[in-house]
Structure I
C-alpha cells in the first residue's frame, strides 16, 4: 500500500474490465482504528475497531476484492442514492411533473434504482492527514440519470474525528428541483465480521418513540407514525435485537424482521440516535446524526448465498444496519420531512459512528 503519511494511505483496490481504476484510501485513528474507503460506491470497505482487550477486527460485512462488489449488488458499506430506501410505485410528482422511475424492488424504486450511486465510480477530490485524516469523494449525476430530474453534484467526506470515531458528511447541489436522500449502508457485526456470531444478542438503544408501520412491500402505511410503546419496536431501553424479533407481530412479518424507519427529531441538529453494545467483544457503537429518520435493518435477506470476506457465507442476522435518512416514500408524502432540493440550496447530511469499549466477555 502506497503511504501518503502516517495517518492516511492510498492505493489501487482493483481495476474494472474496461480499465478504470478503483482506489482505496485508509484513514487511521488510534489503537489500530482504521477506516478503509473505496471509490466504487464511495463505500466503507472495512472498518477496523479494537475490542475491550485491545484486539482489532473488521466489523463490517463486504468483500475482500473488487470482484465481489462487481459480482452482486448488496450495498455493503456503500453510499446509496439518489434516493435511499423506497419510493412507492416507482413514481412521484414534483412541481406538477410526474417522474416515473424504474421499479427494482417489487413495484417500488429502491436505493436509487438499478444503477444507483452505489454502482458508480466516485472520484477522490481531496485527501489529508492532519489534524484529522479525511478523504472527500465526488460524483456528478446527470439530469435524467435513473429518470431523476436535474444534474446533481454530490460529495461525501469521511473523516476520523476522534481516536475511534468516523464521521461522514454529504453535500449536494442541483440545477433544477429534484429529490435527494443519501445514506451509508454499512452492515455491522460488532463481534467481528468473521466472528461466526450473529447480532441477535447485540443490545440496541434507539432514541425514538415512534416508527413507521409498513405494508408488505415495505412502504409506509397511510397513517401517522406509531408509538413504539408496547410493541417489539420499543428500543428506548437497551434491549437485545433478537429479544422480540420472532414475536407474532404483523409488522415483523411485513419486514421479515426489522426493516423500519424510526422517527427522530426534525431539528437537523447532530444528536444521538442509537447505541449498540456487543456483549462478548465489549465494542460499543454510538450513532449521531442530523437526519430525521433512522432505518433499522436486521439482515433479514442475508440468505447464505453471498460469499463475503475470508470466504464466509453471510446468513440471516449476521449483521444489522442503521441508515440515517429522510423517511421512506417522502416524495409522495407531503406530511413527511421533505427530500426536495432546489437550485441555490445545499443538501447536507452529517452522521458520526463513535466507537467505545465496555467490559466484554459476556
Structure II
C-alpha cells in the first residue's frame, strides 16, 4: 500500500495514505471545524495557499454536488483527513471527493491522527507543511519549509480576483458593486433578489467604481493579508475613498480591508477561524457563523468613529465594526451563509436598507 507523508516545518512527520492527485504540495497548514461543508471549504477562494485539516473524522460521505461549490475549482493546496469515505451516499449523485481532487490536481492524505495534528497547530500556531511520498527526502524538505515564505506573503487576492469588470443584470431598480478580493462571485447569487450587480477587480480605483453609478459597494472576502503592500495601494485606498460617498459593507477579508481604510490595524492570528460554527456576540445575542480567515482587526487600534460591535465568544477577537455616522459596517463572517447557518443573513437586509436610504 502506498504511503504519503505530511511534513511540518517543526520537524513533525505524519504518515498516511495518499488519495486524490499524487504529487508533492506545500502550503500553510490550518484546521477547519464543522461536521459538513468540506466541498465549500475546499473551493473557497479564502482557502488559497492552505493545506486544510478537517477536524471531523469522516470526510467525503455525501460526495460532491454541483450546488456546493464556492468557486469553479479547488483552492487549497492539499487536504488532510482522518478517514476518507470511498463510497459516498448516492443522495447527491455519488461522485467522490477523490475524483474532485484528481480533476483539479490537488493531493490528499488520509489515516492521519488529525486530533494530534490540530492540538499541535493550536499550541504552536499555523505551520508551513508539505506532502511527499519520498521518505528519504524528508530532512531536506524540513529545511526547505523553514526557508519558504508563508503563502500570505504573496498577492493572493490578486491571483483570486476577477480580471475584468463584469455586469450581472437581474432586472432590479438599484445596482451595487462588489470589489472582488477573490470571492466576489460567491455573493452575487445572494444579491440577485435585491440588486443588479457589477463586479470589479480588486485593484479598481474608487472613481471607476462610482463612475458606474453603483449605489453601494460590498468588499468581498478572499485570501491573503489585508496589510500586504499591494492591498494597501489598491483595495484599502479605494475603500477609504468610497467610505464617505456611498454605503459600504466589508465581508471577511473585505471587512479587514474596510477597517484598515479608516485607520484600523490588522494582525495575523495564531491559528485563525476556519469552519461553520464560530459564535459571535452581536446586539445582545449570540449567532453561529461561518468563517475562514487567518487575520483579524485589532480592536485597540480603532479610531473614535469606528466601533467594534461584534465579538467572537471563543477568543474575544473583533468580528465586526461600524461607523458612528456613516453607512459603513463589516462582518468577519459570511452573512450569506454559504457553508453554515443562516443566522446572520439579516446583514444583507441591513445593507439593502443602507443602499435605499443612505444609512444603516
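No value in this document is a laboratory result; all are computed from the given coordinates. This is a predicted model, so every value here is computed, not measured. Cβ atoms are built from the backbone, for glycine too; each structure is taken alone.
Work out the source of 19.9 here, i.e. which of I, II gives that when mean count of other Cβ atoms within 10 Å over residues 168-175 is computed. Source structure for this number: I. For which of the structures I, II does the calculation of distance in nm of label points 7 Å out along Cα→Cβ at positions 176 and 312 return 4.7? Label of the originating structure: I.
When Cα Rg over 2.2 N^0.38 Å, for residues 112-303 alone is calculated for each of the structures I, II, the largest result comes from II.
To test your reading of the models, identify which of I, II gives 0.94 for Cα Rg over 2.2 N^0.38 Å when calculated. Don't jump to the answer; show the numbers that get you there.
Working: I: 0.94; II: 0.98.
Here the read-out was taken from I.
As an exercise: helix-only ellipticity at 222 nm (-39500 (n - 2.57) for each DSSP H run of 4 or more, over all residues; to 500), calculated from one structure in I, II, equals -6500. Which structure is it? Clearly, the read-out refers to II.
Can you say which of I, II returns 17 when relative contact order in percent (Cα under 8 Å, 6 or more apart) is computed?
Working: I: 17; II: 14.
Clearly, the read-out refers to I.
Between structures I, II, the calculation of volume of the Cα convex hull per residue in Å³, for residues 144-247 alone yields its largest number for I. Here log10 I(q)/I(0) by the Debye sum over Cα atoms at q = 0.23 Å⁻¹, for residues 160-199 alone was calculated and came to -0.92; which of the structures I, II was it taken from? Clearly, the read-out refers to I.
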